[in-house]
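Student: Take a look at the structures listed below.
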Structure 1
Amino acid sequence: MQDFLKLQDLTSLDIHTLIDKGIELKRLRNAKVAHPILKNKNLGMIFSKSSTRTRVAFEIGMVELGGHAIFLSTNDIQLGRGESIADTARVLERYLDLIMIRTFKQSDVEELALHSSIPVINGLTDYCHPSQVIADLMTFKEYVGSYDGKKLCYIGDGNNVANSLIVGCIKTGIAISLACPAGHYPDTAIMDWAKANGAFKITEDKFDAAKDADAIYTDVWASMGQESEIENRKKIFKSYCVDEKLMKVAKKSSIVLHCLPAHKGEEIAEDTFELHAKEIFDEAENRLHAHKAIMVKLIEDSALD
């Protein structure tokens, strides 16, 4: 694994390896066993979009792995003042061992990786959110126990999280169904790939999508950069709330996942959120362990090149 840009680039084995590594690193942390696997390594974190979980998980993760992380806002570095992505990559590779970038365009992440001799990690783009989904799949395994023969249902906007969930579920053997309003479906190429490679369903009926699901997943109706659309989106998505009526058609043991932050009363009812807060916040914690796993795997693989 040379970079971590999107889940389409990874094999099923790569994804399973990251999940298992995340679970192992979580066990070590919970047992208070030091694991400075990346001692003296340096991570640069470029942020064009604000963050809570991504920043804290990568920064604390690198520290616990024995390394150092530096926050690089595009408001503070020359990339935000017109320096090219290529030149930024060629500078940072001389200081750092890893680069994580959280930004708008997937093409910017791909270009950064193209010009960088060190591994690049996608911390989020408008197209996909692969680091989030490794944590999601890790949480699914912890609660559901396995992937084969299991089903995850996503309700809401066909956004970056939905795009990565589709790929992640198909590559790990999970059946995935989505309920999204017309005009707000996930990426067409990803859906076409999913239909040809696994158990995939897309519908506008949330009850049909959620039937017999082992996990129900939702996300906010308006992502960062879509603030001007919020009021219109509330009208479009008003019937796509995850609530107890919906949960009755899923399996009785079904968990609820949410990548956070949550707008309770919109994409998820407050009582449903609180009933499933344990798995939702375990999912948030698993960002730390999954991000550690990504960094370890990239450094280990780069040493083999």
Structure 2
Amino acid sequence: MLTQPHFLSIADYSARELRVLLDTADDLKRHPKAYRDALQGKVLAMIFEKSSTRTRVSFETGIFQMGGIGQFLSSRDIQIGRGEPIYDTAAVLSRFVDGIMARTFAHQTVTDLAKYGTVPVINGLTDLEHPCQIMADLQTMRENFGKLEGLKFVYIGDGNNMAHSYMQGTGKTGMHCTIVTPKDAKYSCNADVIAAAQADHAAQGTTLTITDDPKAGIAGAHVVATDTWVSMGMEEEKAERIAAFKGFTVDKALMAQADKDAIFIHCLPAYRGYEVTADVIDGPQSRIYDEAENRLHAQKAIIYHLMGR
């Protein structure tokens, strides 16, 4: 059982609880029919301020496969998009549904939904963190290596929500983590997130390294990850960001510095020729489609534990 009523941040969960979720995700992947009535009659409200492919389809499919339904609610479809206070939205939705998943810009939106609602709230993505993606990624890593403890994980790119959740997830599961971001502080990770993640790594006896040198950072890596340089809402900064991330493209030469059995992951959408080259993301080391599929299984585990209790 989980002690947390919501899934807002990896940082909220203990190493044991994350193992429970990963074990459940593995079991759901192997034996989906065993869970087909687990959420019979349950309803998940899915709030989307940001458009999505993987998040919407995986959550909607996942709850359907366990006997429930998902309701897609864009900001244009509900009153929150017209200025209704979060506490009213949270209170009212809690009278109608059994859980809320929100994919939003501000992290406070999901924390306020949890604060003012009375049903489980799941962070489907905010500008600060992306915990559901990291659960799928941890599942993918464990499938490939049979363990997480002792692996070296390296992220190369923007100090964004993915970087934050990666340093949290590795810190809880016994992995060494290196985050590689440009020298410009604009692209650095949040200092408070770094400090909390460093404490988790210290407790696990692992390292968290922050550097601006991709070649040095990737040396010996078992898992290499990156993300788009131009996230949703940053389109006006595209030219500036491409210039700032020069030398940060994950190509074959850079991957050659990693462990010989290293794998590559990317949360998608990916822009070949920018943050990663086609010969890497479409090559034999890539696990991007296994990773994408695991969004379904990892999120089913989350809603199973939160909404099925």
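Student: Given a value of 4.4 for distance in nm of label points 7 Å out along Cα→Cβ at positions 12 and 228, point me to the structure among 1, 2 it was derived from.
Tutor: Considering all the candidates, the number was obtained from 1.
Student: I have 4.7 for distance in nm of label points 7 Å out along Cα→Cβ at positions 76 and 284, calculated from one of the structures 1, 2. Which structure is it?
Tutor: Clearly, the read-out refers to 2.
Student: Given structures 1, 2, which gives the highest value for distance in nm of label points 7 Å out along Cα→Cβ at positions 84 and 292?
Tutor: Going through 1, 2 one by one, distance in nm of label points 7 Å out along Cα→Cβ at positions 84 and 292 peaks for structure 1.
Student: Kindly point out which one of 1, 2 the value 0.6 was derived from, the read-out being distance in nm of label points 7 Å out along Cα→Cβ at positions 52 and 260.
Tutor: Only structure 1 yields this read-out.
Student: Tell me which of 1, 2 gives 48, 28, 21 when you compute Cα extents along the principal axes in Å, for residues 68-179 alone.
Tutor: This value belongs to structure 1.
Rule-based calculations on the coordinates, nothing more; no lab input. None of these values were measured; they are calculated from a predicted model. Cβ atoms are built from the backbone, for glycine too; each structure is taken alone.
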